[in-house]
Structure I
Amino acid sequence: MKAPQPDEPSMESAIRVENLTKQFGRFTAVNHINFSVNRGEIMGFLGPNGAGKTTTLKMITGLLKITSGDIWIKEYDVKKDLKRIKSFIGYMSQKFSLYPLLNSYENMEFFAGVSGLPAGEIQKKKSQISQTIPEKILKQKVMDIPPGIKQRVALFTCLMPDPEILFLDEPTSGVDPEMRRDFWMNIYELKKEGKTILVTTHNLDEAEYADRVLIIHKGNIALQGEPLNLLDAYQAPSMENLFKQAIDSHETN
């Protein structure tokens, strides 16, 4: 398997990452990675647990300090312009998206209030979600509602300020295949609205849903490109086979 080459962006980049590194003491979690995400694109960030996906997202969104390297979101430098950047991005965390002891409405009110959404707009959003999820469920504590509905509420809450760029960290983790398909339909609808989406996953069957995929392993980029092009270039019969090739090649280099 030849060394992976990054795709050249076909549009103006919404996210640009250069030589990004994160070290925890002597451990390097992310190792001088480079990639970009085009405006209006769905980028699938693929890798096993512990590969560096969440660490990368946290650095991009300013939740984790960068050891070295640079990140630009649109024309803004994450190190210098984080306050401005936070006004047009949304982040759905893998493990901490909603407060479990609050109900869905209370979570929405809290996060919308933090983002500065007016009270009238918050009420409008609450009315919108009640049209798709029964109100009796929305009034239950988040810890007591099914995982699939919890993820829908978390995504809806993330979208309340109408961010241009979305970072979704393992959004389909722990939900059944049908719920995962429904969630990806929501992601496609967001793309139609012109949003840029970086979504992490370790589910290989989800990779082909993305416009481009980026495979990360042990903090290094193992492969990146358009799914169909990669399958063809490496004569891989499936994403699972392509993923194995990429990891095996990285391990031997």
Structure II
Amino acid sequence: MNNKEMSKRQARKEQMKRKEKRSRLLAVGLITLGALFLAFLIIYPNLKPIEAVIPAPEVSRPNTEFNAAGDPEAPITITEYSDYQCPYCRLFYENTEPSLMDQYVADGTVYFVYKSVGGFIGPESKAAAEASYCAADQGKFWEMHDILFANQTGENVGAYSERRLEAMADELDLDRSLFDDCMSSGKYDELADQDAADATAAGIQATPSFILTYEVNGETKTRVIQGAQSIDVFAQEIEAALAEMGQ
């Protein structure tokens, strides 16, 4: 092999090395860009401003304890199965619940219990449910219940993202350390799931739905109200139950 052929071979080797180096650099560059883009997707949601939290109007509820209101010894218990992302559940909260509280819970006729159906509509539903229970640890279940509905904007669109729930906790003057620990630990994960299981066991297929429970001659009776009905519908069912009990 003469010097000319060796020179050509050496040149080809050098050219191949340069191509390999460029390929490696390009691969490294693409990986770096991909990592930066992924980091941006992760970090950006925590950097962009969140919408201001809308304060909730006050609803008068007697004798509240955790997720219930009224006298536990009341002749009728109404259990609401709801979802914080459900627009009809918000309609009930806004249009009917205040009258129900004033007319039947305040006078000891009805004991009212709220349960959210886990992640019925989506993950934000369950996060909101857990947030309300974490607020209950500080005696503010119903305040969180109300502010969640006041800030409902759609289904799984970020209304109940982690940062929004934290902002609601701040609006309610909750101890953020306790609230954050409660949420991050998943303290009420199982309770939210149990609420959903209770709804399924009760045959609930849509939100909001309401189970009226009462006793007639020692036998437990139930009535079901489906949808965001008016106070007149609730009054009719309550009065019918009272008549059945002889009251």
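Read-outs: derived from the displayed coordinates by stated rules, not from any lab. In this text, all values refer to a predicted model and were calculated from it rather than measured experimentally. Cβ atoms are built from the backbone, for glycine too; each structure is taken alone.
A few notes on this one:
- When Cα extents along the principal axes in Å is computed across structures I, II, the figure 54, 41, 36 traces back to I.
- Read-out relative contact order in percent (Cα under 8 Å, 6 or more apart), computed value 22, structure in I, II: II
- Parent structure of the calculated result -17000, given that helix-only ellipticity at 222 nm (-39500 (n - 2.57) for each DSSP H run of 4 or more, over all residues; to 500) is the read-out and I, II the choices: II
- Taking mean count of other Cβ atoms within 10 Å over residues 126-133 as the measure, the highest value among I, II is held by II.
- For 14.1 (mean count of other Cβ atoms within 10 Å over residues 78-85, calculated) the corresponding structure among I, II: I
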